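Next come the structures, one after another.
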Structure P
């Protein structure tokens, strides 16, 4: 398992194959060249946490050998930034951890995760400089949901209900200046939903890489229950951190980084063409990496609390800056 200093030394490398970027190795260094055969990035494999490849790519035995040797995952995305698959380097043989996962029936972990999520949504609304009366009212509504409705929930179904109501309140208020219609995963009804889908996908794969460091079974969740081929535990652990992407999208809009002309409409869907995607991938990825230390400490503390049967109040809390 990585120590904190070792983890902070590592980073994510993004390769976009449609830009004709080529990947090679020399003396355990990853080298990326452009179509003019000029080096645009050179990084020692010791500093790679995950390699994200966008577009078709030919895997070589040399790449696989180094991924195993240096312990970094390789994640593949389509040109539309849809997750394809991943070659994850995992900590194998943590039998005790997985046994505890399979035997756990403590749905209070689900309540704890949703509690953390709603608290961060409330903090983001409180951070807005100019608050309308509607915003002030909805801050109060979120606090009531968290402190009363969530506390009184008697099962996972009721917890999910509280989470759904809280998210509708939060999104409607936080993105009101972006002419918010609603959260429609994968429906791609507007640029905000498109960027959410991309940002949440990047976050999902980053969190999955963290969970693999400890040997978790990522298909066995506490809040999201078993479902065929769904990585329920990753879905669980993403919840407190979704606010990172939400905050970054609103910030990018305020800075004028989200331009309507960068998006296209096709068969009723809003799409971000590959040729316009680089700055968006950059600021979404950077928003995640800016919190890498907090994410590492959260997953590490969660693992320790779970393994040592600590009460829920001693589990870690992520607080958005």
Structure Q
């Protein structure tokens, strides 16, 4: 599947504007495919009180409005993250707003969280026909917007990922400030129904590192289930209408890996970590896991490698575990930190 995508399909898609090619894929892939399931006992793990077949999840951003859930749930993902979802419909930032960095297998986007809004996504999820855990990523400009999204989606999703780290909107990172974050979390905890993940940015200096560790402390003390690390890194890009965007893909892998390890060490392994950023093969996934991640998420790799990358990562990860004599994925979590 990967070779067909890279030799035939990708060249066609890459001649198009990145956003138009994604829209084309979204309009085509709306139904499930008869894809053979991979069931490897070595990769099974407990995810939010549900056993999943493997730790490979879809990151937020690929399917913002749950338009492709039937198709995506037929793949071999362990779980799927949709969104980020806003309370009200939003067009996002002006175009152009996605640039490919093909040589480095990376992207820069300034999407600005376009969303069809909570109501439309909620109605898709309430059918409850997806045989895979669904995590709904939410964002907002106010605490009230986050709370309303959490309350509604907690009735139709297995978990909620609170995105406090979008670099492409005016208030996208306001709730990573400690006082704002505390107020947000306290309000959501009043109505908590399903597990919570907090999506954070990678710290790029000492001040940001200290801020992130404060967030980790709050998450531990409030018994927040997990952290998704990391969001994109803001960079200047004159080809985008906004002049800047969020860098994703292979160029942020090292930042993700260090952030995952730092969170795992600082929390003494007491908080679940979903590693997100530049993972494109089994070795990448394994390195994230032994540095403290429980699961790994992919997005940009799908753009460059196609949907076959899901099975490829799963099989490579299984082979690595077997070669290194791990009887289960759980044995590998944090191994590099603990030994």
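Quick note: the coordinates plus some simple rules give every number you see, no bench work behind them. All values derive from a computational prediction rather than experimental measurement. Cβ atoms are built from the backbone, for glycine too; each structure is taken alone.
Key figures for this structure:
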| read-out | value |
| --- | --- |
| Structures P, Q, by mean count of other Cβ atoms within 10 Å over residues 66-73: label with the highest value | Q |
| If Kirkwood radius over Cα pairs in Å, for residues 202-249 alone is computed and equals 11.0, the structure in P, Q | P |
| Value -10000, calculated as helix-only ellipticity at 222 nm (-39500 (n - 2.57) for each DSSP H run of 4 or more, over all residues; to 500), assigned to which of P, Q | Q |
| Parent structure of the calculated result 0.8, given that distance in nm of label points 7 Å out along Cα→Cβ at positions 18 and 266 is the read-out and P, Q the choices | P |
| Of the structures P, Q, the one that 124 was derived from, the read-out being volume of the Cα convex hull per residue in Å³ | Q |
| Computed 27, 14, 11 for semi-axes √(5λ) of the Cα gyration tensor in Å, for residues 162-241 alone - originating structure among P, Q | P |
